[in-house]
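**Q** Next up: the structures, one after another.
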Structure 1
Amino acid sequence: MYITRDIESEFLAFCDEFPLVLVTGMRQCGKSTMLRHLMGEKRGVVTLDDFQNRDLAQRDPELFLQLNPPPVLIDEVQYAPELFSYLKIYADEHPDDLGAVWLTGSQPFSLMKLAGESLAGRAGVLRLLPLSQHEMYGTGAVEPFRLDLASLRQRQESYEPAELPEVFRRIFRGFMPAVASGKVKSVDHFYRSFQQTYIERDVREMDSAADAVKFARFMAAAAAQVGQLLNIESLARDVGVSRAKVEEWLGILQRSDIVFLLQPYSNNAVKRAIKTPKLYFTDTGLAAWLGRWSSPESLEMGALNGAIFENYVVAELVKTLNNSDDRAVLWFYRDRDAKEIDLVIERDGMLYPIEIKKAANPTLGAAKAFSVLDKSTLGRGAGAVVCMKQAVGALDGGCFIVPAWMV
């Protein structure tokens, strides 16, 4: 069964504005499925996962486009960056042929940079992430995550509640469409195949000399750091490679949307803030599989249960921001006095602090660090504790309680 994606309406709006529309996102997150669902019968489809198509697109991009004329969907376009200059020519010669060429690619940051340089003003660029809780269990249009009582109550009515065992089932299985929808029954088989394909195709494109065994070990070592301050030296020791190689491989994981780094909040008025980012996986299912957890129950009881719960909440908020076209920015805060705030949402000149707790009944102590933001030059708005409480509540007049299943 097809699951409607929250960015569909924005994608179709882009098709009415640009000759070219590019959808980026990690491998297997549903880019091609969404576009094939939306396209009409007259649109052709060609994938550069096919080596013959890729070879022609690289050697003779002009002939490739002649053989695959618009309207067309070109899948995995990152394998032939040579196409972009010819797509630019097409867009310049056919400015009114809106939505003519649809593109997908699995190296989001590289493709966004390439599109920005080659196709500025000619292409609409969208990022598709793995399925969100709203897409799986919500109703209505996706809304930005806002910390006011009316918005939280409306949000609560739009989501399917979940107890802790169900939340860890979601975390364990992850939100890749093939797994989350039930199409693939074995989580182990899916992620094993995902990792093998990713290393053989995507990683080798970016580092032809990469040792497949060591890169797989590197991914597992990274998964052991979810929700923690990034420790480059520890990763290098665990994998047996240099610091420079770890930094290179971490860049590959970021460019592929496998992981993302949450940067610490600081400004001139907050002088003791640390500079090290925190590491998160875009899909918790992949992180759990890399950590060799065998079931949702073992994950819930394991040593990393709090960290991966935090990863789940942060990733869902990243999806909400992306899918609702919210321009807010996410940070975290930690200083040299060990004061920490798990998340800080910066929006419209205000800071909204968020603490993440696996517990169902948080106390006022969960929000004790929020006041450090008062030193900032920006204002501090309402805060929240995201936890396993089953209904929206409040710790006090300035701090809401928000169930994790509705972020």
Structure 2
Amino acid sequence: MPRNLPLLRRLVALILMTPLLATPPLLAQQAPAPQPAGKAGYMEAASTQVPVTITLTGRALAQNATQVRPRVGGALTAILYAPGTEVAAGTPLFSIDPLTYEVALSAAEAERTRADADYRSAKLAFDRAERLQGSATSRSTFEDAQAALLKAQATLGAAESSLKLAKAQLDWATIRAPIAGIVGVPQVSVGDLVTQNQSEALAEIVQVDPIHVDLTEPYPTRLRIEARAAAGEVTLTDPQLTLILDDGRRVEGTARLISTGATVSTTTGTRTLRFEVANAGGLIAPGMFLHGELQVGQTTAFLVPQRAAQRQRDGSLTVWLVVDGKAKKQAVVESGTYGNAWVVQSGLTAGDRILIDGTTNLRDGQAIDPVPATIDANGVVQDATAAAPSTAGN
């Protein structure tokens, strides 16, 4: 056995008993260096009057759609309009051969002249018998003259009625538009034989100005708005309607509520509102599906740009505020949107500085350098002092 074994044992024991403080400096943990405060754009919260609107869907309907049919029969001699054009009430559309009705009118005029002559003769005989009554004329003669006068009067009345009908039938030989509107393609041709009140229509006229729009309103939404109005949160106003077409165009103008559905659907919980809308240019066509924004009142709230708010996993909405140079996450309560902004009812006070830019990877309590900023309708943020577009991302 080697003589230096006890020495080795003492060296091993010495190493095992060395204190932990002897750990090399490279293994010691170091504190992270503080990060500099980053710039972030903000806007001050200010309450304002915000319209209370309901988004509706519906369909446009023609105010009147009339099928044109002949009131007299005969052969068509002319089609007097261009299909697809707008016509006024009374515009001639079709012409029927008038010969039969011209002859009937002449016969009716002759019959009326004969009846008028008979009436005049009977009237003279009656006047003479009335003057001579009780002297040279007997009672029976007077009564005969009176009966003849009444008969002649009745015949004259019938002749005048026949003449009036004959004139009307001759006028009906020219078929006119009963209403104003857009007239469709004719369903007959020149030379076709038509009959009085036939089942097949000659054409159809659709009235498009004004036009009706039926919109479907969720009734629970209406109840919530009325409850808010009862609580003083909403001031109800006369309804104002803005229609939105499929291509995004907005139609604003005269819209009048003419009917409110008396019942609510048992399956959808909705009711129908009918509006009369001015449609001078014919932009809205019957059958079109539309969206509508119905303004029913106003409320006082804060408008927060949508890019400045974040929806959390639990459904709550939060914004970032600047408090003592640090970022603070704040929960807010919204009641819908208006334009590109959230309508915030609670969670904010006037003067709060809301971050609208530079919130990427922001942490609660992080130091920031707030810069006044503005945001336009397109969501572009600009430095409020330099009025230059911001390049910071959200």
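Just so it is clear, none of the values below were taken in a lab; they were calculated from the coordinates. If you're wondering where the values come from, they're calculated on a predicted model, not measured in any experiment. Cβ atoms are built from the backbone, for glycine too; each structure is taken alone.
**Q** Given a value of 0.00 for FRET efficiency 1/(1 + (r/R0)^6) of positions 52 and 132 (r between Cβ atoms, R0 = 35 Å, to 0.05), calculated from one of 1, 2, which structure does it belong to?
**A** Working: 1: 0.45; 2: 0.00.
It was calculated from structure 2.
**Q** To which of 1, 2 does the computed value 65, 49, 47 (Cα extents along the principal axes in Å) belong? Mind showing how you got there, number by number?
**A** Details: 1: 65, 49, 47; 2: 188, 52, 49.
Considering all the candidates, the number was obtained from 1.
**Q** For relative contact order in percent (Cα under 8 Å, 6 or more apart), find whichever of 1, 2 sits highest and give me its label.
**A** Working: 1: 16; 2: 25.
Result for relative contact order in percent (Cα under 8 Å, 6 or more apart) over 1, 2: largest is 2.
**Q** Given 188 as the derived value for volume of the Cα convex hull per residue in Å³, for residues 100-259 alone, which of the supplied structures 1, 2 does it correspond to?
**A** The read-out comes from structure 1.
**Q** Which one of 1, 2 has distance in nm of label points 7 Å out along Cα→Cβ at positions 60 and 292, as calculated from the coordinates, equal to 1.3?
**A** Numbers: 1: 5.1; 2: 1.3.
Source structure: 2.
**Q** Tell me which of 1, 2 gives -11000 when you compute helix-only ellipticity at 222 nm (-39500 (n - 2.57) for each DSSP H run of 4 or more, over all residues; to 500).
**A** The value was obtained from structure 1.
**Q** Assign the value 0.00, calculated as FRET efficiency 1/(1 + (r/R0)^6) of positions 140 and 380 (r between Cβ atoms, R0 = 30 Å, to 0.05), to the correct structure from 1, 2. Show your work: numbers first, answer last.
**A** Values: 1: 0.50; 2: 0.00.
That value comes from structure 2.
**Q** Kindly point out which one of 1, 2 the value 0.60 was derived from, the read-out being FRET efficiency 1/(1 + (r/R0)^6) of positions 212 and 332 (r between Cβ atoms, R0 = 35 Å, to 0.05).
**A** Details: 1: 0.60; 2: 0.30.
Of the structures listed, the value fits 1.
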